[in-house]
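See the structures that follow.
Readers should treat all values here as calculations from the given coordinates under stated rules, not as data from a laboratory. All values derive from a computational prediction rather than experimental measurement. Cβ atoms are built from the backbone, for glycine too; each structure is taken alone.
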Structure P
């Protein structure tokens, strides 16, 4: 009896083992093979947003290190190449794929990459002679792959084929081969060996090859992109992934973390197109889903990638993944009225922002996101604000600010709750103060975050400066202008100011315009010169109240009496108003912007001189802000009077002392 029991369990064991070994690969587990050198390894700093990943995104460990074992699958938490690398393109390739594939699909990546290597390292016939002569650090990495990175790559790929189906191959390599015009042919040889060793058909398994950091971005190997561009003409079913606009991390070779995220998404977008996930929506479908008050992104004027998945309504979402992407929604209304505006979007992994521009009024919005949501469960709607629509066509433009944004629709509804005008509050259709709050055109409180931009001295790169400022999360930028008095250059003309305003609108930032020539002057006539500058360009400024704030003069007033500071602004603010400019006016404190007592004493007098009741005061925090109690007293002394305040300049350290920034 005992022997029979033993034989029974042995029989069960072999039966189960046989069943496992014969299990068919899961057709819904899509495998992507990734190889290359250091940029494929990943050199980007891993941030908190990168540590949240769906269980549907898996990585096979290609080394035994740390808690990961060779050939085993794990959640694709970076690093994906070895245990001691960082963020790379494969990370956001996989995430982007999942965000745009059916919920039953899983994605797995197999990454083998060796920093600094020549493409020869992946030549299975010649890798050994090459590896003898490489630097010691590279020999250590090669040893971690069993002495043969290509062999390990194939072994892992075969293991992966037991679990799923290989759908594509991703390569990022070439920096070490810069200037080698035979590189495309060498890549072809490696690609064909991979196909043969894994019994794959090149028609079904495309090769995606990424560009290196471009020359215009400071890339030291950028000229190799001319060689990479030859790959599609050398290898059938191969595609180049653009690195346009993707910066490096300071070493001229390796992409920044944000650039890796974008590059990975670009790999995915190309792969999604090849999987036929990009769709065309017939006009009949647009007629079916569109209405007067709701417009689908796929039916609008857009520059982006149309994807078929994850729509609440209609047939898809439009992915906005590049800086120049947009969706333009046009609404035709029958009467002048206020409408509430909403944007429908898909929740995705990581921090996102969009810029929503309604009839020329920009607003930067943070995405809510849900790391657990997929498909329609991940769809959400965001309230943008209440806007004035004129009878006829009105334009709502949605564009990305951070990385990429999947937009489903925009809808509007008549705002029956639009507030009536309150006494003492400006009725301007733009930025206006209400007590100590600054409100935008939608009557939402607006808290500025931004920096100062020295336009007068660095005009040639203005747009790049603005874009960099926006990309760091700014919603406002204070722009230095000259009236032609002090800096040896003519006054900044109206056309230049118009271009600056339009650029800020496009980028979703408020432009705060200030004349810098009168800095430190106690002469009221100088302040009048600054005011006249704005009067002279009034034609350009009119109608921009929703996106421009006028800071009459930077730090006018030095050491004269506070009463002189008051008298200067009491005289000049009416000059601005008589020119028909209804903008919110920013007034710097006296004493080079640091003497808050001028506002404490006479701020209400200055506000009373404005027929629009639309003045915000500004304190500049440098040496006199070195004491916590002093800083608090300066701020409270303005707020407690019911006046609006911003910190117009701020430095952590200044020549006249340290600044207490830890208030």
Structure Q
């Protein structure tokens, strides 16, 4: 039964007085407006809606003993209320945003957010809004109900979780004078962050699996030890914790603390000692410009001062399990030779990352709000989310699923005019493009060494993908070459090519009259709007022999062919060609450069050969799904190709 009492405004429709709909299932696709003392009853029914819902100016929505499903944001403001009661299954595929005394109150129900990726949807409370969930089940779900979400509190807003079971992790971020109260909760109660300069409070009692985040603002001083997987009878912060300059407060009673962690801000002075499994966030804000190097997660520090010029962060007898790097404002950061667990770039920040790993143990790789990120020679094993006019360039990188933290992996997602330049890089899953986003994919895969000849075959990819609202299309690609000692003197190789290529033959290069030596190949990809992407490839040209006039075959070339089938399961064939007898070695490597196995290591006669790889390592154990490299090595000659195993 659905009752619409007084005026309920929808697009083009005004329903007056009381309307009672008796049905088992109702589906709506429009904006709903409940305001001016209006009341919307959804009771004893299955109700599905696609679109925004506004509950404003003393409007009330009462959902009772119903299956309620909404795909869109719910806005609650100006004393509006949403009451979820009496066995309701409430699901929302969007955010619930509260302003100016808006209230969301749930009792004896199931409250669930339908998220497509981690931390997508949740509550956003501002002003003096209130969110209270009690005697209920609370979570965020898409796959296996493991998707975490965000609770953001600002102003004097309040969040209460009472006598509730949570089946998925949640992150509560408290700003300004907001407060959180958690009592008698089971399951994945979640982590709560007191952000820099917050003046509110968090109170936790009789609850399990709680994460504590302590933020240290400018001017604060602390010397502390942290919790890890401990039951805490009573704890207060900053009182009695050896900290000064902390404007917020924490109180914990009779609760299990999964971990307490630190957020280090500019201008703070923090020492963490005698702690295990610490999670540390490094925040770079404003117009800061900084080089970060040598941060390695899962590392023990006897006595180490982090190389951060604008703050002091000392670790004594402490193991850091995860490092996260947070960029805000217009900060400019270079991250090199590090292994971190999460990266967030926000508000027009810039990051250059090289020779590093983001393994996703603490979160994803988030690039938001007109931020720019360039990454080279790095490994990323977590989800990448690019939003709101932000840009990511990946050069010579690998994006894959982490073997232990795969639940966070959602590949690459682009939203709201995001740009991705995928250059000489590999990924297990194709990027997902939404709205007006765009992907430039330019890659040269081989060869690395070639004799002088009239037709060096160049393999790789040159194509474009767009979101459903982007009208750009592929235009052309063009090759250039330059000698290594003159990298800016580019010489075109043939005409522009107007047909896109994916994992195939890009073209031929006549090197017959070129001096032997090291060269750089450039591949420039362009769309119909004039936007372009460019990648490069290093190749060595060696002296070659002439072509046999009778057979037409090239003498002096070693050839490694692409494996087939590719992708494969459970086995694949690798073929290679020898112009003369030679000592041959064929090995399999993972993307971290570790040799998995050697398939061939012996003297072979001239001619064509093939070998079968069954996806096992040197111990005859099955290897995991993913991208692997196979290498043909003959004396100084080396050629490498990629293949994908999908189990």
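I have 33.4 for mean projected area of the Cα convex hull in nm², calculated from one of the structures P, Q. Which structure is it? The read-out was computed on structure Q. When mean count of other Cβ atoms within 10 Å over residues 70-77 is worked out for each of P, Q, structure Q gives the greatest result.
Here the criterion is relative contact order in percent (Cα under 8 Å, 6 or more apart), and among P, Q the highest value is seen for P. From P, Q, which structure was helix-only ellipticity at 222 nm (-39500 (n - 2.57) for each DSSP H run of 4 or more, over all residues; to 500) = 0 calculated on? Traced to structure Q.
Looking at percent of Cα pairs over 31 Å apart, for residues 54-429 alone over structures P, Q, structure P comes out largest.
Compare distance in nm of label points 7 Å out along Cα→Cβ at positions 262 and 606 across structures P, Q and report the one with the greatest value.
Q
When distance in nm of label points 7 Å out along Cα→Cβ at positions 254 and 638 is calculated, the result is 4.3; to which of the structures P, Q does this value belong? Only structure P yields this read-out.
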